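Before anything else, here is the set of structures, which you'll find just below.
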Structure I
């Protein structure tokens, strides 16, 4: 029985990893091109250049709860396929907006891509929902590992298609998102996740608790805080990085390659992160990720050479990987099978609302105070998260004693 469960869990994780590689390639295209295209569409005042990326993150936040509800109604497979097609629709609208030179329509297109990305964020939960307990961290790692290929596919597509419709810059890059979403929907059609899929969890017989009771668990609060802190800081620094690199005289292609290295660093460690969590524990891996975010800020503050931008973005990506996978695994400890849809939806709504705010503030802070201030913000946020982790560990030791 255990062998069969592991085999099915591996199959599911593999399909989701492939879909992550294809549909997920739209994210680095959006992040690397979104701010630059926004700046291209604006007049002299560039303070709203990152607003389209904020639209992307708002789309993720707004669609988090509806995505969970849709998948509860029609099943994971059909819901995830619908999300991939929403990504295609958003890419088409964004490209159309660039032809029309319409800034706010472009932001709406990115919002639709973000709504598709809300389903993309559910891949990691879909991988763990019916997996044996010992495979759950590895399942998350496998799925996010697909992002390594997304990090290669997305930026290369952006570089080769950015000027396809010259003189309408960036339109070709967003046209490519249409094909990515359609291909991803095809891959997802091979999933075997029926609406009421059986679960491998031992708590199936337990009734669902009130949402407030679940959200008040100290472990859930700390996991959410660390997940939000890690993801929001990553978005805050990453969103401003292409603007800062171009502002320092580097080309858009060099900025795009910087984001490519960053996204590779976000997902490449996923092949070992699950094993590291199993060996050292979730809290220690989260703490390691937070310290890597501090390393990113230190490197970024040390100078503005291209290698410093790129190295800082690599550290930012690895830090995000450790912190976010660890926090996601902690969240999965806090709910029962009967509670998973509502908890996952609320979790992602809170998470991506914070990420949307951080991406909007990135452009404003960069224009007002510069690249350095984006990195100084890292230190207090990391400190709060580390204190919360420490207090949770002390609480656990006191309860054991």
Structure II
């Protein structure tokens, strides 16, 4: 007779099938059990027709992959531990020594650091192009170019590029393009069908769309995760092989958190959008502000491209930047940020809490982007889900602190 502890581990009870609830179940596993050796040998980890090991997927992660693919308008998805991991996975899958990757000059900073660090050490070169000038991208694509990154809007400085035109150039030149669609979240526009904007036909979209699920899909500021979505099965398998070799995986509880938030993403996105526009318009009328950078506001760089792609009444994320008049030095802008009470100092965005970060733009941009006209300090705001009138009051009292700072 076996001991109680053995009975606990090998207890034969299986709950009945057919349980249904609004939220899918959470499956957490490293080891996956097989009925027999034949089943073990027959199982294929590359497709969602069975399970082999926790790192290769569970019912929970498979469900999230399918829903993110649907959100982005794609066919296949792999999940990774962060948005930056998604960017790294794409580069490692598609680039080898002697290849070149092109990045927009206003790219997400860690993506550029990856190109300047690990990729350079592996013999992969990179160039920066001006995303607001399609001719600059076209001139830089050469025989070694194997991947072009697109991003809309630009990180921190919020320029909205002519995405359809840039993707069209890549397709015409036979170069794969990857879009960071974290800002659009699969809601503002479809990264695979950019033909609505700038006179290009449907299908002139990116080959790969990545997103930091950390932001709007999670919505809670408590999950790190990224996604890579494609429409092409061969390309998906290429990305998935690298994903397997790198050992990228996400936890079942994190996948559950994103699954729970996804049904409300559109409602939350619209709320972030509406509040951000209210505050951006109010700040645009303040004498302390030289310019508000928000793609949906007239006069913001690339506003016409946003309108062409997203529509006159289209959506925009709850993110914008403000350039203060140059008469306010860094110490006064820092005093403004420190005086904010509802806006908290912190990186990332897309959660319920409003955030603020001051940036040193000259240290972030290269000579290729010659259109930056400002000398004042830039501050980026991520608008959360607080009452926008309360947030406006917080900004007003902090502006008083800005003016009073020595």
Structure III
């Protein structure tokens, strides 16, 4: 029995490491799309720039639309083949986006980023794949390992923008999306080595309690709070981050300075992942989620304090760390709310709803920035965080009341 547990842990660690490398490579498409999508949209539009963030919204819509099909595909063909397909979709989206820039076609460019987002929906499933096939004690760490690969994505993505953006000058930004094609194809090679779940030779389908109806799963207080905090953390991050490069450029800073700010932000999103799992194990999921939400408030406070370059960059760093704690904590909490037999439908629906909200947030970022300015983007943070903290507090209070009542039952 001990030998089986050791072997299970070893497989889980190898899988988490492979997925972390894939996160670093294929996940680089996200910072490319985010840091350049709005600027390229601005470049392709005429006088009215209010739709400049629509391509970034297209990316987030793609992540949302791809969530359920990605889960269904992997249920049918396994994680390895499914993830390889997702990397190929990312490469296809990069091809279309680059071609659209050469053609000066704004809406085709937005469609290309939507397809990149569909590929990104598979990347979002990496964290679930690592957790579902790991021993219970290793799950938070497995999630953290995979998201830790985003540290390298934070370097690879923006650096790809810096080095390839002017590759086809005078056509701006096309080179960045050509580099995305190479990253997607390289990711396919890495993912071809993945052995996880049903992809492991001789693996069996886990047995246990039968799946419950979705309606029963979704009304659990723990699921609802985990979902609300995941949505709050991710949507606020997208809302502020999408508008930040445009706000920096509007304040007189260069596109390179904006790209560096996004690089700092994405690094801050993923660098804490190396310790977040340990922090969750020590302090609990609820405390780490609360810490993440409070860091989002700190981000807004710094952003509202002024428009110097360091204030933009520092706010983006706080935004990234807050997202990390809030989102990893919420994901770890979510895995407590479903059974192994329910994972595909719950994960797919969760990410569909999550990224639909994120897409809406990124779209509203452009409209809000254009109509009300940078400060309003940050004022929105406060009521959303207050609502999430209220739900989290009620969950903790309810759990404590049940623990007090349990001895007398």
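No lab work stands behind these numbers, since they all come straight from the coordinates. Computed from a predicted structure; not experimentally measured. Cβ atoms are built from the backbone, for glycine too; each structure is taken alone.
Given structures I, II, III, which gives the highest value for distance in nm of label points 7 Å out along Cα→Cβ at positions 125 and 213?
Values: I: 2.0; II: 3.7; III: 2.6.
Top value of distance in nm of label points 7 Å out along Cα→Cβ at positions 125 and 213 goes to structure II.
Suppose you compute mean count of other Cβ atoms within 10 Å over residues 93-100 for every structure in I, II, III: which one lands on 20.5? Walk me through the intermediate numbers first.
Values: I: 20.5; II: 16.1; III: 23.8.
The correct label is I.
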